[in-house]
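These are the structures in question, set out in turn.
Derivation of every value follows stated rules applied to the coordinates shown; laboratory data play no part. From a predicted model like this one, the values you see are computed outputs, not experimental measurements. Cβ atoms are built from the backbone, for glycine too; each structure is taken alone.
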Structure P
Amino acid sequence: MFEVDRFEWVGERLEVAGRWYGLRGHRFVRPVLILEADDGPRRMLAVLDHKPWAAEDGELWFAAFPWEGEPVESSGAELAVAPSVDVALSPPAVPGRPRRRASRTRKREEAPPADEVAALRAQLASEQRTVRRLAAELDAANDRLAASEAADAQRAELERVRDAALAERDEARASLEDARRAAAAEADDARSRAALDHDSVRDERDAEVRAREAAQHERDEALDQRAVSDWERKAAIAERDAALAERDHAVEVQRTAVAQIEKLERRARSAERAQASAERAQVAAPVVEPPPDVPAPAAAPSRRARRDERRLLQTWVQRLVALALLVVWAVVVYKVLQGVV
């Protein structure tokens, strides 16, 4: 049962408002409004602004139908909301005109004759058959309409899913673009930091290379100095060995000179002893006077003068030997000191 609250033209639409009662378990489809106009019935589908049209018992229900052209007078209307649910509505009033009653609400005329009643009954049966046929066609049309409604609902759902997918795709693209820009910025920062680190590492490497080269130079200088020191040490050792050899040679020469001096002294002492023996023998021999006509031999040098000459000779020999030894020792000491330094 449908209780109509309002059925009227509003602008370019026909709006129906009311309340449903006792329709639990019925699935409403897109409402259809058939308006009986003077130029014939007009069939209209409800706009989708109020979808879905499910009815709650006793709650306000609303549907709007598009209308093209000016409002017209009608004899009645029929509202179909499900394959087996349709209700008759009083015709809406044309704005600015008084409401015209439907033909079925007209006063009854006087009873027609019997043959007219039979004709009317036959016409009624025919109309009933037509109504049943139209009802069947309407049910089929409602089924098709329900399928179309389901297809529209699916299409709308697909469009909604497509719009959501497009929105997600756009959002994903925006997120990807933001991520790409952020990654590019991070890559630029990383490249900048890498360039700075590279410069720092290169400077540190150059400093280490310079330090290593300086250390190598110092090492080479130290090696050169050590080589020079080794050479000087070896030269000093060689000079020391030569000085020691010269010292040994000088010692040997000294020993030889000392031995010769001792030999000379022994010979001198032997000569002195021989001369003393000769002098003693001469003193002991008789003195022979030479003849007067024979000239006397030259007086022999005195023994004291010869002894003095020998002593002077020995003194100078000793002095020369001591001087030679002193020179040899001075040369040895100089070379040894030079090798140590």
Structure Q
Amino acid sequence: MNAVHFLNQFFAGCGGEEAASQRPLRLDGAVGPGRQLDIAVSATVVCGDDYFGEMESEALGQLLQWIEDEKPDVLICGPAFAAGRYGYACGTLAREAVRRGIPAVCGMHEENPGVLAADGAAYIVPTGEGVAGMRKVLPRMSDLAHAVVEGRAESAPPGTYLPRGQRANVFVEKSGADRAIEMMLAKIAGDSYETEAKPPLEKVPVPQALASVANATIALVTEAGVVPKDNPDRLEQCRAKGWHSYDISGLDSLQSGSYESVHGGFDVHVANRDPNRLVPLDAVRALQREGRIGRVDGFLYSTTGNCTATARSLKFGREIAQRLKEIGVAAALVTGT
């Protein structure tokens, strides 16, 4: 069996965030994690996370051309774990490869945006959030790739790959009511169980527009990990456990050397030279002086979005929103990376 493997710049050995703009690259044979796959890898195709996100059409065109030239039995992408940009590239490339008749297998965390990008086309092996599980995941991806090529994937045990959104009628020994009661009893007893109902991502309705912002109070909220110098509250670089608020009432801008980003998902060096690139306090103050907005709330609300689980992110968002509502904030300017 012949496979092509897709990796980002980090796992291909091109570099970290400083190499995130790496243009598409083709390498002979297996590279990095690909050497641990139980599959013959004829070529490894590579693309930087930022390049794929900013130049998606060009990146896809070149990567798909190289993949099609190899005539592989299967395309393997990742694993990307919980890395959002990498996962998005994996899911998007896998989806387009399948549309061209090339089966694809990915590895990523179930909350990675790449799962949605794959649109049910690829088989996705579920992973943990971090790369510590690499050695366990790669054999599972290899086994699933063999099963896909040999036509055995649909009969694989539950949990082998994430649901693809495709329904099929099957006969089971117990009714849905019996299975539901067993799961409920297991949950009450603290035993392990696996739900059969995967809730969809929450759809947030668009709020009504403000009649006027000239008299409104605006708050600054960010998931870019912006904190005072030396990170006094020890905000995590990834998988944040909470959010923090910082007094900016006397500031016209966020000065380099006084504020910094501790976000672990991108190269922060350029942003830290001017933290207003991440939290535009300087621009908002200018609008306030011009009378185009009423006032700016006296605190910055900050957390880290890097690899933070959706459920935890929702909790942070609700907590921050409740606080803003209590103090009369009319709107929030939410910035990311």
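What to note about this one:
- Origin of the value -9500, where helix-only ellipticity at 222 nm (-39500 (n - 2.57) for each DSSP H run of 4 or more, over all residues; to 500) was derived from one of P, Q: Q
- Rg and Dmax of the Cα atoms in Å derived as 23.1, 70 - corresponding label from P, Q: Q
- The greatest value of mean count of other Cβ atoms within 10 Å over residues 21-28 among structures P, Q is that of Q.
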